[in-house]
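Pasting the structures here.
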Structure P
């Protein structure tokens with residue numbers, strides 16, 4: 001059993017000074033943290049690397065050269081028998097499922113970010129698409145969010161969208 005924390009679009013320190021304490025607690029509880037880009041600063045990557053049991057990340061459109069040197073644009077990893085892919089951006093919501101099947105074949109799950117809008121759908125080929133939203137910048141959403149899940153024996157289960165309380 002692999003306990004997962006899915007993050008994206010942390011945008012530190014531009015959108016917040018730090019991740020909420022609840023997110024740091026989720027980092028501590030996870031076996032693997034997946035971050036789908038737009039970290040913005042190298043310090044966030046380094047803090048997550050030092051605190052997470054395991055961190056897998058990709059760079060996003062707001063990430064500069066230091067982050068792009070350290071992170072891939074696309075990541076693929078099998079966790080708990082589940083074939084994961086991760087990328088920051090998948091394009092417009094319309095047609096996303098078909099584009100994903102063409103661009104990222106052979107996956108069970110594709111984690112992505114960019115929009116700050118939580119997303120959970122399945123492509124025609126059966127790939128589950130997950131966007132955790134943002135824990136620091138809700139944009140037009142009612143809450144800042146992240147996702148937790150469990151990968152076990154080739155199945156993803158317990159997927160939960162966690163809504164954070166408003167910042168003070």
Structure Q
């Protein structure tokens with residue numbers, strides 16, 4: 001996993017599987033297609049983008065995590081843009097992709113390993129909700145699922161996280 005670039009953050013608090021992190025601003029390329037609410041074509045579309053299907057026809061390094069955010073309408077999926085491109089992010093050719101700035105902020109995070117499932121994700125969201133409330137913080141975003149490994153990684157070695165932006169109460 002260390003061979004892939006990740007967004008910069010500082011751990012402000014750690015307790016068991018939970019962390020309070022301060023992320024610095026970074027850029028993402030987000031797949032948002034209302035006709036594909038489960039992002040079935042999201043990864044493939046984003047992979048084409050980094051494989052040179054962008055306005056610069058440039059191959060872009062893979063980064064981690066792949067971030068999925070649940071909105072009221074659907075799910076969005078995003079790749080983190082490598083720092084080397086922040087001053088010139090190649091524009092996507094696909095109309096379902098948009099370059100966005102991921103604003104600096106505080107996030108509570110719960111980490112879990114293994115294969116993802118709806119049941120496991122719901123359980124982690126409930127645990128994170130409780131930790132946020134117990135710490136007197138207020139949720140300021142939808143939940144985000146951050147995945148750090150490819151599909152062929154053995155389950156015990158897979159790193160997944162649920163993120164939520166927070167503010168102090």
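The table below gives the values:
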read-out	value
Parent structure of the calculated result 48, 34, 31, given that Cα extents along the principal axes in Å is the read-out and P, Q the choices	Q
Per distance in nm of label points 7 Å out along Cα→Cβ at positions 50 and 82, the highest-valued of structures P, Q	P
Origin of the derived value 0.75 (FRET efficiency 1/(1 + (r/R0)^6) of positions 18 and 154 (r between Cβ atoms, R0 = 30 Å, to 0.05); candidates P, Q)	Q
Of the structures P, Q, the one that 1.7 was derived from, the read-out being distance in nm of label points 7 Å out along Cα→Cβ at positions 34 and 106	P
At a computed 3.1 (distance in nm of label points 7 Å out along Cα→Cβ at positions 66 and 90), which of P, Q	P
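Laboratory data are not the source of any read-out in this text; all were calculated from the coordinates shown. Keep in mind that what you see is a predicted model, and the values were worked out from it rather than measured. Cβ atoms are built from the backbone, for glycine too; each structure is taken alone.
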